[in-house]
Structure formats: C-alpha cells, structure tokens
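K.L.:
There are structures below to look over.
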Structure I
Amino acid sequence: MSDREKKRYTPTDEEKKDLYKRLKAEAEQSGYHLGPDMELVMTLMHGLLVNQERYGYMSCPCRLASGKVEEDRDMICPCDYRDPDLDEFETCYCCLYVSERVARGEHEVGSIPERRPSLHERLAAAKNKERSDPGAGGPLELAYPVWRCKVCGYLAARDNPPGVCPVCKATKERFERFM
C-alpha cells in the first residue's frame, strides 16, 4: 500500500449523518431545503467531508477545486451560485439545495448548466479588478442590487431577493430594492 493510499480519508457513515443533520438544520433555519434524494445527498456529504479534509474547506464536490481557498471561495458550500440556481432551476448545481416545491415532491429536478465562470474568465475578471482604480471617486457601482427585508431590515446583495428571509422568514414579496 502506498503512502498516498494510507492517507486517503474515507468519512464514516456517522460523520456523514452528523454533517447532514447540521446542514439540514442550518438550511431550514435560513429558509432553504436539502434535496429529497437521500442517496445523492449522502454522496454529497461524503464529498464535502473529503474536500474538508483535503483542502481545509468544504468545496462543492461537483466541481474541481484548486486547493487554494482564494481561488475556490466562490464554490465553498453553500456556493455563490446556489441562490441564482434555486431561483432559475429550483435546485443548485449539485442538487444539495432545492426549492420547497422540489423538497415536497411537487416538482422534478432536471439538469442545469454550470454557472461558474471558466478559469480563464475568472482570471480575466481578477486582472480587470486589479486594474480598476478604487480611489477614482464617482458613484459607487455594485455588482448586484441590494434587497432589504421590510420586516427585519436584512440586506442581501444578489440579482433577486431571497425566497425567504434567513432572519425573520418573511417571503420574497416582503423585500424591496434598497440599492
């Protein structure tokens, strides 16, 4: 047996169940739902735990991580693409997070396209960001609109308001565009 094989980490069923319970509680507390396909979800728990051990952070198991947190930050679970994917397809890319309709079995999930920009696109965007002059004055330009919950004041910077406020559980109809 090689040194590499000796060091290979395999999460136990108990570790996977513990992670599932934690993520499910966090998801439900914030108005999200985990997928109903338990075999798939436990496979994702396995991948998240392996990536946590391998890289020190839980990168999405459905994407290839670089091992450099600054390059992978957008795909640390829950990834930056979860909410836009849920808004458009009612599931995130790996099907760990799903809409309430999917969780209740009222809507079937299909395949969805990869939303994460390619490495080339990410590198080009990083170079453009470095070139921009943050001290140029002028109006502040945000990458996303900011939505405010009219009930509790929670702010979310994203294309669309959250389906449910993670603080007070108000539905997206109770959000207004803030910036």
Structure II
Amino acid sequence: MKTQYYTAASLDGFIATEDDSLAWLFQLGDMPESTYPDFISRVGAIAMGSTTYRWILNNAEQVAAQTGSSWPYTCPTWVFTSRPHPVVPGADIRFASGDVRAVFPEMRKAAGEQNLWIVGGGDLAGQFADAGLLNELIVQVGSVTLGRGRPLLPRRLLPPVLHLTSVSRLGPEMVELRYDIRVDAP
C-alpha cells in the first residue's frame, strides 16, 4: 500500500496552465497507451484538490472523451476544499478540509490493500509530502513547455528525499519518471 502522486507535467514543471487547462496534455498521447490503466487498477481511494475537482466538473465532455465517463473514478474520492461544490450523482465523493493528516486514516482504510492516489493538484500533494505521508511520485513529462501555470510540486524536496527508481519512454512525446519518497530523510 502506497500513497502516490501520479500526474503529468510539462517539461518546465507545470501540471496545468494558469487558467487550469489540461488541453496541452490531451494532445500528447492516448491514455490506454500510457501506464494509467495498470496504475488505476491498483487504486483504492483518491485525494483530490478542489481546483482539479472543478476542472473535471467543468470539462465533463472532454473527460468523457478521454476516459469513457464524465466521472471516471469508481473508488471513494476525498475532495479537499474550503467551500461547497456540487456532487456528481452516483459517485462516492466526500468533502474534507484542513490538515490532510486528520483524514488520512479514513482514506487508508477505504483503500484497503490498494493504493491511495493524490490526483492533484501540486499543493495537495505537497501537503501530503509535508506530513510525511507521500511514498511515491510518478510523473509523466510531456514534450511541451508552458512558460507559466500550476507547478508540479510547489515544495522543496532536497536530497536524499527523492530516489529515482525508473525512467520509461511512453511514445514519442512522453517520458515517465518514478521516485520513491524517503519520508525518513532529514
């Protein structure tokens, strides 16, 4: 069981544009050809920031075109937010606020033997890292630069915290980097 931040980023380290668009990502390849199908099969619970949640709701047609469903997740999802949001009918969505450590035991229990996925954004993943609860960073780096936008992980994780475990090419436009996060590192 791991807590994983699985995401995609531009070559210059952004997960979305300044206006939270992911259109740049969908131009780089097909989801079935990525590691996503295997990854999601091992996920038992999800933590998601409110900006990511709003983006999914506001781009339901684009999400459905890429994944087959406007809400592509079947496992329990915790949305970290400080304001109310609409609920997707039929989805197991739970809203949380405050320190991620307070909700973490409930998320781990819901995940069971499977992994907990920190969907995004970068600040939410950073909160898990700050709390020593993030075990793995999996980032697919695309062959684009955005210049500005939402950063991959707006934290300093200096050596020896990140340990590169694998590098894989995913077609002509993407590379995947996997890092173990050493929570016991100084």
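K.L.:
Matching task: 1, 8, 16, 21, 23, 18, 9, 3, 0 is the computed value of P(r) over Cα pairs in 5 Å bins from 0, in percent. Pick the structure from I, II.
P.N.:
Values: I: 1, 7, 13, 16, 17, 16, 13, 8, 4, 2, 1, 0, 0; II: 1, 8, 16, 21, 23, 18, 9, 3, 0.
Checking each candidate, the match is II.
K.L.:
Same structure, new question: I have -11500 for helix-only ellipticity at 222 nm (-39500 (n - 2.57) for each DSSP H run of 4 or more, over all residues; to 500), calculated from one of the structures I, II. Which structure is it? Don't jump to the answer; show the numbers that get you there.
P.N.:
Working: I: -11500; II: -6500.
It traces back to I.
K.L.:
Can you say which of I, II returns 19, 46, 26, 8, 0 when P(r) over Cα pairs in 10 Å bins from 0, in percent, for residues 53-124 alone is computed?
P.N.:
Here the read-out was taken from I.
K.L.:
Further, regarding this structure: Once distance in nm of label points 7 Å out along Cα→Cβ at positions 37 and 77 is calculated for every structure in I, II, which label goes with the largest value?
P.N.:
On the way: I: 1.5; II: 2.1.
Checked I, II; max of distance in nm of label points 7 Å out along Cα→Cβ at positions 37 and 77 sits with II.
K.L.:
Here is a further query. So if we calculate relative contact order in percent (Cα under 8 Å, 6 or more apart) for every structure here (I, II), which label has the highest result?
P.N.:
Evaluating relative contact order in percent (Cα under 8 Å, 6 or more apart) on every structure, the highest lands on II.
FYI, it's all coordinate maths here, none of it is from the lab. As the structure is a prediction and not an experimental result, all values here were calculated from the model. Cβ atoms are built from the backbone, for glycine too; each structure is taken alone.
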